[in-house]
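Just so you know, all these numbers are worked out from the coordinates, no wet-lab data involved. If you're wondering where the values come from, they're calculated on a predicted model, not measured in any experiment. Cβ atoms are built from the backbone, for glycine too; each structure is taken alone.
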Structure P
Amino acid sequence: MENQQNQIHLNNILSCINEIENNFTDLSHDQLLDDELRMTLYRNLTMLGMEASRVDIVHPSITTLSSFEKADYINGLGKDMYAISNFIVNDLEYLKKSLLSMLSKSRKKIKKHDFAMA
């Protein structure tokens, strides 16, 4: 059951990452200053952090992503769109690959468990 919950949360994180990649990777710094776009991005980053904090796997990528749950986007991190933009461009793909690897391992554990139960 724990593996299934982890899979759900990992899939939700991947959905958030995909939405960020699809909507924000090609935007210029000036475009990211638009309030509506920033709020959408902040919402995605917060959701990503919320889901990561619910994953019961110890991994540096999960720790990094869970930190976004409680980030102060208005007065803190959100004021530095350059840092957020660099995170999206430089780090998000690596984190996505790490999550895909974790998800694959989690699926294998479930299959082994199901096979053992049969």
Structure Q
Amino acid sequence: MLSEEEKIEVCRKYAVEKVITINQDDFIVLRLMFHFALIVNPTRDGYEHRYCYKDLDVIRKALREYQSNGVLKYWHKDHCKGLSVACGNLLFAPGSYCVAGNEVGSVDWTV
């Protein structure tokens, strides 16, 4: 968990208003061109994890549930693992064509 001074530095670095702390983890939300990134445990030098979401409402829902169960859901891209969710709830490996039959698994939510 970041100190107050580190939170200020992270906000400046990423040009965000605040750091959200839930269950000992820090989060920031970045608006990208066509979607949003949820950054987990940002630091001055990078971050622990990054997920992409289609909009802020989905991020809010994911963080509410994370507060009670400690699991982040509803993302469509896990950038650190390179995994994507498409075709409903199918999980695809990096570089694979996202069509049914190429999936490497599934998730318990629909994108």
Winner on distance in nm of label points 7 Å out along Cα→Cβ at positions 4 and 28 once structures P, Q are ranked, highest first: P
Have a look at P, Q and say which one yields 0.8 for distance in nm of label points 7 Å out along Cα→Cβ at positions 20 and 44, as calculated. P
Could you figure out which one of P, Q the value 1.1 for distance in nm of label points 7 Å out along Cα→Cβ at positions 68 and 84 was computed from? P
Taking distance in nm of label points 7 Å out along Cα→Cβ at positions 60 and 100 for each of P, Q, the highest value is that of structure Q
Tell me which of P, Q gives 1.05 when you compute Rg/Rh (Cα atoms, Kirkwood Rh). P
Kindly point out which one of P, Q the value -7000 was derived from, the read-out being helix-only ellipticity at 222 nm (-39500 (n - 2.57) for each DSSP H run of 4 or more, over all residues; to 500). Q
Where does the value 15 come from, among P, Q, when relative contact order in percent (Cα under 8 Å, 6 or more apart) is the thing being computed? Q
